[in-house]
Each structure stands twice: as structure tokens, then as C-alpha cells.
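Scrolling down, you'll hit the structures one after another.
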Structure 1
Amino acid sequence: MLAALPLPHPFASRAGLALLRRATPADTDALIALLADDPISAARGDVASEADRPSYAVALAEILSEPSNDLLVAELDGTVVGTLQLTSIPGMARRGSRRLLVEAVRVRSDLRSSGIGSAVMHWVAEVAAPALSASMIQLTSDAARTDAHRFYERLGYTASHVGFKYKV
């Protein structure tokens, strides 16, 4: 958990007043549903199967217990409608600068383009990165996520690197 982050954080969206806060184990089912609500995640196996719930619960507990990680949720009217994972990475490159890695950004499909994702990503850049002394925010996005690429570019992110993965 990134204890230095000022949370919870209320924010406005076109869908109404929302709240960004740390995830808790009670959010497990909502997080599973957000992953399954995404066609690319669903194609990778995130299909909200009850049989997979223990694996998700263990993963959430591990993320929340790791001091350099945090999992945040966006709530609207008390319902989880978005999420993202943050990881603070100290580094030797760039004169020892710290990076903030953003992963697994999701907004419920019926609320995309409501300003929730933009507000959360602005909070990452304007609040979280300075609070953690990060000089850079980085993220990866599946090559098939062209809408997401336009979203990140609109926020000022640049497609500066080519990513590689090796499945084990």
C-alpha cells in the first residue's frame, strides 16, 4: 500500500460525484466484474467464474500487503465503477529516478466517456506522482486497445517504447 497517497479523493464526473479510494477485500467481487466487463480481459480468462474467486482474493491481498503497490477503486453512488493498480518503482536509470507504473485501468463499460477515467488519471499525474516523488508515469496497453490509446494520448501520454512479453 502506498501510504503517502492522499486518499480517499472525491472527484467530479459527468456521471456525478465520485470517490477514489483504496480497494479492500470487500471489493473483490466488484473488481472481478470490472475485469470480466472488458472483452480483452475476458478473452484472457477473466470471465468472473466463481471458481476463480479465491485466486483473485489472494492476488488482491498480496497487492495490498506490498508497500510499493496499491489498488484503487473509483466509486459512484457507493458502487465500484473503476479501478487501477499503482506500483512505485525505484530505479537507477535517469539519475536514480522513481517511476510510477499504472496497470489494469478499467472503467465499467456503461460509464466509459463519463470523465471517470480522465479524472483518475489526472489524479495519478497531479497528486500521486508528486506525493511519491516520481519523475515519470508509465503504462502499457494491449495493442488491440485502440480506444484506450487515443484516451492516453489525449491525456498527454506518448507511445515512446515497444513492449515485449514472454509467457511462462
Structure 2
Amino acid sequence: MTAIDDLLQRHIDGPDHGAPEVPTPVPGLHLAVVTCMDARIKVFDVFGLRHGEAHIMRNAGGIVTDDVVRSLSISQRKLQTREVIVMQHTSCGLSTFTDDEFREELEGDTGLRPTWAVEAFREVKDSVRQSVERVRRSPFIPHTGNVRGFVYDVRTAALTEVL
């Protein structure tokens, strides 16, 4: 049985009944969260979120990329979010290699260098600051007055604001 087959069976056996009590795609807290795809981060648990309260955007590193700007722009302009949390974390996989190393690996395996930025980092707080600044400076995201960045410690669950 594959992992996908296992998850499909869990869905059949599980408690998911959709979200009939959430009648709209507009999140109740008017909040968007950008975070890493790391499986150790349970975003709903970290913030005590309930179903329908926030848009969650995840990618490698929780980096504000062009695609995240696209999603935030839609979230704010069409779905009424007004606040943004950028949350990255300790022990992130993106801090274990460099952009050049990964690009060279890809080029060696495929013969092509990626057209997209890897955005590996050494210091997570600096990466959070950069992503927060990208949100604040984007002309496509209209509500940038309440954009805050955090580092989540995967070992202790501590959440530290990056100023």
C-alpha cells in the first residue's frame, strides 16, 4: 500500500465531514499565515486556529516568493484578509545547504539550472525579516500595516517574534 492509499483510507475512516459551518472562503480572522512545509509544524496547533479562521500558505522555508505574493494578493484583494504572519522555524532543511550547491546538483542531474531561486539561508531570523519586508514592499498586497514575523522552535514549541 502506498502512502497515498493509506491517506485515502484514513480519510474514509476519519472524522472529516467537510466544513458545512464555514459558508465562505473568507477567513474568519481575516488573517493569512505563511510558513514552511516542514511536517513538524502543526500550524493549527501552534496558533490555536480553528477551521475557517485563516489562509495558510506553505512552501520550502516559509519564504515569501512570487507565488506567495500572488496568493497573498488574492487573499487580501478578493478574500478580505488584512493581517499576515510569516513564521519560519529552527532546524529548517533550507539552512543545511546553499543555493549554489543545490543549483549545481540539479544541473548535474538534469543538465539544466533552475530558473527559480532556492533561497537557502543560514540565519532564520534574517530570512524572516527578508520575507516580512517583501510583503510590506509588495505593490500587489494592499494591507501591509500588520505584517509580523516569527521563528518557531521545533524542539520547544517556543514562538519568538522577529523585530
One of 1, 2 was used to calculate distance in nm of label points 7 Å out along Cα→Cβ at positions 53 and 133, yielding 4.3; that structure is 1
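If distance in nm of label points 7 Å out along Cα→Cβ at positions 29 and 141 is computed to be 1.6, which of 1, 2 is the source?
The read-out comes from structure 2.
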Mean count of other Cβ atoms within 10 Å over residues 61-68 from the coordinates reads 21.8; which among 1, 2: 2
Given that mean count of other Cβ atoms within 10 Å over residues 5-12, derived from a single structure, equals 10.1, which label among 1, 2 identifies that structure? 2
Computing helix-only ellipticity at 222 nm (-39500 (n - 2.57) for each DSSP H run of 4 or more, over all residues; to 500) for each of 1, 2, the value -7500 comes from structure 1
Origin of the value -0.28, -1.28, where log10 I(q)/I(0) by the Debye sum over Cα atoms at q = 0.08, 0.20 Å⁻¹ was derived from one of 1, 2: 2
Thinking only about percent of Cα pairs over 19 Å apart, for residues 69-148 alone, which of 1, 2 has the largest value? 2
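Where a number appears in this text, it was derived from the coordinates with a stated rule and is not lab data. As the structure is a computational prediction, the values presented were derived from the model and not from experiment. Cβ atoms are built from the backbone, for glycine too; each structure is taken alone.
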